[in-house]
1. Ranked by distance in nm of label points 7 Å out along Cα→Cβ at positions 6 and 126, which of I, II sits at the highest value?
2. If helix-only ellipticity at 222 nm (-39500 (n - 2.57) for each DSSP H run of 4 or more, over all residues; to 500) comes out at -15500 when worked out from the coordinates, which of I, II was used?
3. Identify which of structures I, II gives the largest calculated value of distance in nm of label points 7 Å out along Cα→Cβ at positions 14 and 94.
Structure I
């Protein structure tokens, strides 16, 4: 099984970053507007996320922990067809009013790690820009 881990430092308070990540239903659109076009609940613990390239992912909520600012979900169906996918996102304090965001995907088959990593990089760059722009307007 391939594991893809990405980290990014965001110039925003961890509570502000977690407010987006911890929003299981709307978080993907808030995280990467323009990259994610829609996110909605299909079942109480399953969201359907639509990306601009037409990819649609069904993601099951595994764990949501406000205390540790950690979200875990699994892709249970999408157009890339992973046989297994488990992802975690966690927000950590990183100095004054900064956050370290860690995103990990464990995926099979292994060859999906390359496109998954690329999509994660793209989403993270949009997320950083979106959150930092919003934080500047709040501060």
Structure II
């Protein structure tokens, strides 16, 4: 079973039903729910998504949404090693992207799924959009 790291923007596409990206995000999460693949997310993504949800939802509503999300994904810890690797990698302009990348590496994820492909140009893992991944399977 493929193990994919899902970037925060894909989660927000799903939860905020952002078009035209919602359908592909929903299909990925449906495949995970049917145990056809494993989706993993950085614990940082939970914090970031909560922040976004609180812009339009009450705190308890946001927590309920995140509880449901947690049932479908594997949550990856951010530890000292990942933070150190991200801090010392000058190829990434965005620290959060570096954290996502090293979370993927340390968890043995096979592919990173994101809409920000340009932010992951010099990496050792395949990086795809949700649409690209779905076309490949």
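Throughout, read-outs are computed from the coordinates displayed, never taken from laboratory work. The structure presented is a predicted model; accordingly, all values stated were derived computationally and were not measured. Cβ atoms are built from the backbone, for glycine too; each structure is taken alone.
1. Structure II comes out on top.
2. The read-out was computed on structure II.
3. Going through I, II one by one, distance in nm of label points 7 Å out along Cα→Cβ at positions 14 and 94 is largest in II.
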